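I've put the structures underneath this note.
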Structure P
Amino acid sequence: MSEQLTQAQQQQPQAMSDQQRTEWVKSQYQKANQYLAGKGILPDNVAVTESRYLPPLVALWKLNTKDKKSYWVISGDLPTDHMPFSAAPTARDAMRSFSLNWQLKAEHIVTSDSVDKTQQEFADLLVSRAQGLYQLFEDEALWRS
């Protein structure tokens, strides 16, 4: 999605200036790093060629850690989340995995014995974002090299 989306993005009206786009990508990268660090996982570097982003919706980073492990981290206009790189061999597969995992998490929340308003709202958000991710996963134009 990163630079591969340039042609697709050029066909759409420019919603963000180049500077806004750069700042958004930088902030999402920082958010992904802080998220992993908050989970006790220390990021070392990003695999730029394998990471993808579509401002202002979603950023999907392949982050390598100091202990030589790799993770997919997703951020943007959706909950920040992560999974081991081994769970999905490509960014596209990772996007589908996040989508499916979020649908399962939402189902688990709504079928639990005590669901309060906040939990229901979070489950609804997960379902909404999962559907959006799956639509992006299915969009062949976004994934052409």
Structure Q
Amino acid sequence: MTDPADIRAWQRLSPRITTSGRLEDKDLARLADIGVRHVINLALSDHAEALADEGEKLAAQGIGYTHIPVPFDAPTQDHYARFLMALERDDAPVHVHCIMNQRVACFFYRYHRGRGMAERDARAIMAQQWVPDTIDHPAARPWADFIAQEGAA
């Protein structure tokens, strides 16, 4: 089975980890087909593009679900710690998403740096979605601050 690369902002980070922007109903069986066994959602459930009843729909596909709602203007160390716990709880294939894959890209930047990946390599992976510390926009500031905390577990 090939990756469902038409899912918004799809990215494969490793044989075990995939990421994307928002999911639609049609995507859930496709994730199951490529072996995903757990989905971590960093988006807010009240976003206009959020998939309603995502956890229940994933359960019907045999996929576990962790929801860590991260406000776009206020990512915290607690959000990141909860993400790490969910990501590292087992070795099963996992898919991590939000709405545009921007929250996720920043979380994985910190994850990669915390595990010794070279800054330029971690930044290149993140840059496939965005690089908040190079954007002069108020919405990017909290994320620039968040990735600057890369040394924090």
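Every number here is computed from the coordinates shown, using simple stated rules; none is lab data. Just so it is clear, the structure is predicted and the values come from calculations on it, not from any experiment. Cβ atoms are built from the backbone, for glycine too; each structure is taken alone.
When relative contact order in percent (Cα under 8 Å, 6 or more apart) is compared over structures P, Q, which one is greatest?
Top value of relative contact order in percent (Cα under 8 Å, 6 or more apart) goes to structure Q.
Match the computed value -10500 of helix-only ellipticity at 222 nm (-39500 (n - 2.57) for each DSSP H run of 4 or more, over all residues; to 500) to one of the structures P, Q, and report its label.
Q
For which of the structures P, Q does the calculation of Cα extents along the principal axes in Å return 47, 39, 26?
P
Tell me which of P, Q gives 3.6 when you compute distance in nm of label points 7 Å out along Cα→Cβ at positions 23 and 127.
Corresponding structure: P.
Just checking, which of P, Q has the largest value of distance in nm of label points 7 Å out along Cα→Cβ at positions 39 and 71?
Top value of distance in nm of label points 7 Å out along Cα→Cβ at positions 39 and 71, among P, Q, belongs to structure Q.
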